[in-house]
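Each in structure tokens, the structures are laid out below.
Any read-out appearing in this document is the output of simple, stated calculations on the displayed coordinates, not a laboratory observation. Bear in mind the structure is a predicted one, so any value in this text is a computation, not a measurement. Cβ atoms are built from the backbone, for glycine too; each structure is taken alone.
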Structure P
Amino acid sequence: MNQYSHPTRTHESRRRLSGDWQVNPTPLDSPDSPEFIPANGWTPVPESAHLQPALFPDRLYWGEHLRPLNHQAWWYRRVFAAPDALPRRARLHFEGVDYFAAVWLNGRLIGQHEGGFAPFTLDATEAIRPGDNTLLVRVTSPWDAPNPRGTYPIDHVLRGLVKGLYEHAEGVIPPDVNPIGIWRPVWLLLDDGFSLDAARIHTALDGTVSVRLTAANAGDETWEGALLLDIQADNHDGPGVQGRYALALPPGVHTLDYSLKIPEARLWWPWDHGQPNLYRLRASLNSAEGLQSERVETFGVRTVRLERSPRRFTYFINERPVFLRGTSYMPGLYLSQFDRETLARDVALARDANLNLLRVHVHVSPPELYDLCDRAGMLVWQDFELNWTHDPSPEFEARALALQRRMIEMLDSHPSVMTWACHNEPTMVFTRRKNLEQHPDPALYADALQQDPTRPVFICSGQMESDWQRAGDLHSYYGAIWSARYTDVYRHHPRLPTEFGFEAPAAPETLRQHPEAWERLRHLEGQIETLWDYQAELTRYHIEHFRRLRAETCAGYIHFSLNDLAPQVGCGVLDVARRPKGGYAALQQASQPVLPALEHDGRRPIALWVFNDTPHAYPNALLIWRVYDAAGRLLLEDERTLDVAANAALRVAEASWPIAPGDSARVELALRDADGTLLAENHYRRPFQPPPRPKGYPWKFDGYLGCKVFDHPTAPSLADHNIAPLFRLVPLAVREAIAERALRQRMPTWLLSAVSRLADRLMP
């Protein structure tokens, strides 16, 4: 036993600054100083809440009361008590301020920060005093200036915040929503000047654990003591490992690297491949005086690798191929409204839909989500907070780089996080390529590779399918915003589709609870079920198509999206109240890890398949298929014995049925193992008569709600927004058809770049 094994006194403390804040608005352009705050006008707001739900709890989504919040600076104030005997160092730790923050303590400016998702810590040693202390925080989240060259809703502004969760329109984030406020807890940290401030953990399959710690000595002399590293099983009973290291820590901030090896390490797996085994690292600085600082991190032993080629992508977890079955996920408009319980509900809904991945879409979620995914065996594709067209300047690039590094530092140790993506759809307007080709995307991509060589990195998501080395995924909207038939996807063989889906209304019960939405969507009352059916058929058809491509090209699929963020028309298969639309059951059915399926092109049957995304083989399985006519009469019954290999998509038989496709009103499939136990079922209703794309979609648009409205008789077309008078001479239907083809961006990259450069010269 060493002299530091059992410290008798802890030299650090954390105190949460609980209770309401007081807030007071000032003009956005007013001086950045507390002396200009009005003496009166202070209003209480709850701790850890965005201002919108705090001030307008029943009017969160739309309205003229929302946008002015972001035309102001909001001063937050609270008084807290500090102990009479203060230790050597005091710090204030903010878990989340959305978006810009400047912090004063007792009239002294102690620091500033940018970034809604990123925690930050400020030294308050010189400003704090015994007894009562006054903390002031100036918070802003300003709107972007209009872009006179842009088109609503994609690039009508050049987004100047490194923030995905604001004014996204198109059925995602309503036009007047830009969350603002101190939305996570604030802590007072007191210590003797020695601390472990960060830990990053990488692992190897032999149980090697590489630990990188950030340690600080705020004193004037070298600290001498010991660093203790203790790794123990967290959710299983496997053995752990410990290490003790003598340490001399000079003044300053230091990076410490250590390596330990867990005996008989148990690997972390996604739920459909094994157990999500976790370990807990406890790192502590100890001296003869006791415990100086301690940090606890949970991690898993796992590796991830993406095998890329011009033909196909394959993801490997722990060197085993894993087929991705995922959906995009944003919890809601205001992340402050989501605690561990509500996030756990959403992870369970994704798991119940047979998915093994969440794409955390254009934002960093609350930290509780990543721990939940670690424990549920749910993979995470992590987007950075850039969406569509951003400021292309080097100055913005520097700000974005700093925040992307912070994201990677925060999430690096989570085994669930398996991919970084730097920017979502930067060329959504195909003539705007400065983000992708100049600033900030090349720098973000290079820096992510350097910061974390253990995970695949995508320079962007969507619209760069030809650049398979740096990107190569596809956003596939056949049957939605790209074309009139969802079966058009049959001709396309993507390596990794990371978006597909269809917008459908919320449940009537949800819409009626929000009169503003119901007034504008009442015309859909009699057709919501039909729209849900279309969403379901499109979702199922795309998923089964992508699963058939596993052996040929495809690494998996990521659907868009799990839930809506507002009570309107959106791509979620759950509405904002988590009521399921038709697409949820289709997502659940088509994503079963083991599934029999019918291949068809919308006109005729082609083949029968069995998908098996698990590591378990099923020898001597039995596939049974039956075909019925519209009256329910059995037209055909057959079966085939087969060996279902693990991790495979198997083409079982041709569907050369002696039946006219129009007579096949229902097809039923069943797969049983060698003992006769049912493994999975599937069924199709009128598969060779796919429904047409609904009328008015995707162009009829309500600018107030910020979403599609289908056949609303007076709603304008998006193709009429912000266009030059000359283009109005082209018939609207032609303009809409041209725009749909342009959205696919099927032209060669060199041609897109040339057109972009020409557009920049013609319209500086």
Structure Q
Amino acid sequence: MTKKQNTTRRGSNPPQNKRPGWMPELPPTKPVRDATKQGGRATRFKDPQAQREARRYEHPIPSREAILEFLGKQGELLEIENLAQALGLHDERDREALSKRLTAMLRDGQLLQNRRGGYGVAQKLDLIPGTILANAEGFGFLRPDAGGDDLYLSPTEMRKVLHGDRVLASVIGQDHRGRKQGAIAEVLERRASRLVGRVVTENGIIVVAPDDRRLHQDVLIPPGKDRGARSGQIVVAEITQPPTAQRGPIGEIVSVLGERLVPSLIVEMAIASHGLPHEWPQDALREAERVEPQVAREEIAGRLDLRSMPLVTIDGEDARDFDDAVYAEPSKDGFRLVVAIADVSHYVRPGTALDDEAVKRATSVYFPGFVVPMLPETLSNGICSLNPKVERLCMVCEMQVNREGEVTRSKFHAAVMRSHARLTYTRVWQALGENDAEARAELADVLPHLEHLHQLYRILAKARQRRGAIDFDSREVKFRLDKAGAVVQLAAEPRNDAHKLIEECMIAANVEAAKFLDQRKIPALYRVHAPPPESKYEDLIEFLREFQLKMPPHAQVQPRDFSALIKKIKNRADAGLIESVLLRSQSLAVYSAQNSGHFGLALDAYAHFTSPIRRYPDLLVHRAIRYALAKGKPAEYTYSSGEMVTLATHCSQNERRADEAERDVDERYKCAWMEKHVGSEFEGVVSGVTSFGLFVELTQSQVSGLVHITQLPNDYYHFDPVRHLLTGERRGLKFRLGDAVRVQVLRASLEDRKIDFRLAPETNGKRA
């Protein structure tokens, strides 16, 4: 199944050896009698996507949709030989292409293959595709690709898999807590094969104990595969044989990182632990090198010329790639808003090595002082980045916003621009919010346009409030590292109006992109966010009851109910804690081929359009918009709806992988920072109450740690899980969620990712 070369223009006459109207007729031959006859009558089958496949491939075979439809009508699973014959694929080339397509469909959870080699439709077999979420205690869950409640997996089932594997599972009943219980039917795709762990040698047997506790099985290292690693050393291991029901995983050591974990190893460990692709294939680098570093005159032809428009980028001080630029001016009925986004789709084309690697990565991963980019730096920091004072190609969303903050009209363009300034959130806020004379003088050339943007932001913010969007006023934890990778500063930075200004402009453009594609029925990825899962919401109701706060029943809850509660608690000392619990109660936002709205933003349509340098879904949205602007028909588009479903799952999974990697690194850097502050005292809030102690989050840095029950004033303590309360029997001391406390740092461990506190001497809890 050889991809066409990119030089073949859409709409041109196909080569003579092609079959653009290919529609296989099923031969009523005896060897495949059950595949081709139903009720004693031969069936006639046509591929609904035949023309699309003919445009995409020199030698097309049946599409995924056709294979699923055909297999779905059969009364049994078919082996590849019977399936190939039934579909009219007789030569070796077509059979090999079919084999590759079936393998991809198995990986994506569309098909299942039984032990005799027969293929069947997973959905018809009541099997659920999803990702394994393991618990350190040995049990786990299946997170379904399609969303909904997780499926509980017993420790026996979990012996077959590792955290991060993709599987097909069936529902076999309920456990004692009423949760749906599952059994693994098939492993679709194994997690990244590499992991980081510590060597353990016992009785001559070498194993690697994974650093990630969710990888609950040690990796056995056969003789001669240990690279000379000694017991206790930190290593990178490669799993060569995945676990089975009878034994654990087997692997080999590929590198030795050192005797002890130091800050300089933190990012390297995260990359290996989470299997982040970080080495560029040579063919992808060669393609990137061939891209001209400047915009050529012929590339500008036919584009809207915005080079004289004073578009500016506003980002953090440490940003190196600039996806978006903005401009606003007053109009008769409100404002004209222009959002210009780097035109990555012009440089990264489907079917190229660059695109293959971008799909594989799906997102850039950002660590303190380091990034694993989705695209090579020559593109992400060069020709694709909207750097100041240079010509750049862009995709533009031009909007008319009325005085109520509603977009009344929008239009998309392929354009060329020249950023007039590279600005930072800090400097813009100093000029607009703090009226700093020095900042205003520095930004004098663009200050009037920034003031227009700020006026527009206030209108958009009011519209956001009216529709009831949830607005979590979060703070981002920032680390400053020295040249050796050690943490020299940690602070939680609040978001100011400059951050929110850009956010509202991007949301407006994302909404218009989603509406544009939804109306034209071009396959694309939408950003969807479902209402809170009922189980999480019930836990939230229980939590809020302890604070004398209420929310409506699950069936009636709206985004505005969360917004109203956040506003109500804004000035409370425990506001940060309550907000964090509200945030944890929400569903995960995911990518979907179907537009089903965004609960948190209170929007009916939403897509990611604004960051194609760092997110693959945005690049797909750009391609779809360009195709629609060229008057392309949905049925003839490069991507089918079925392929978008697969890409949605892949991008959502890789986004979660990136989030986990970033969170792991942040946790370790927090531990490294607190190692320097053992003995120091800090103000905090009780963020969790358990039978074994209190979790406390420090107010300034958002660092969390445990006050073990042995570090509380000497007493017998009783835990009330319903009221989240720990009460001392003799002295009557009470500790509950939201209590303000002062703690002293007792110890911090980089390796265990644990921080231990004890109450400062003057903190004695609350008496009854």
Completion exercise
Across P, Q, distance in nm of label points 7 Å out along Cα→Cβ at positions 67 and 683 reaches its greatest value in structure Q
Fill in the blank from the handout: When mean count of other Cβ atoms within 10 Å over residues 339-346 is calculated for structures P, Q, the one with the largest value is Q
Exercise for the section: Kindly point out which one of P, Q the value 0.25 was derived from, the read-out being FRET efficiency 1/(1 + (r/R0)^6) of positions 203 and 547 (r between Cβ atoms, R0 = 25 Å, to 0.05). Expected result: P
Practice task
Could you figure out which one of P, Q the value -8500 for helix-only ellipticity at 222 nm (-39500 (n - 2.57) for each DSSP H run of 4 or more, over all residues; to 500) was computed from?
Solution key: Q
Fill in the blank from the handout: If Cα extents along the principal axes in Å is calculated for P, Q, the one returning 89, 67, 50 is structure P
Completion exercise
Working back from 1.00 (FRET efficiency 1/(1 + (r/R0)^6) of positions 171 and 563 (r between Cβ atoms, R0 = 35 Å, to 0.05), computed), options P, Q, answer is structure P
Practice task
Figure out for me which of the structures P, Q the number 15.7 belongs to, where mean projected area of the Cα convex hull in nm², for residues 395-554 alone was derived from the coordinates.
Solution key: Q
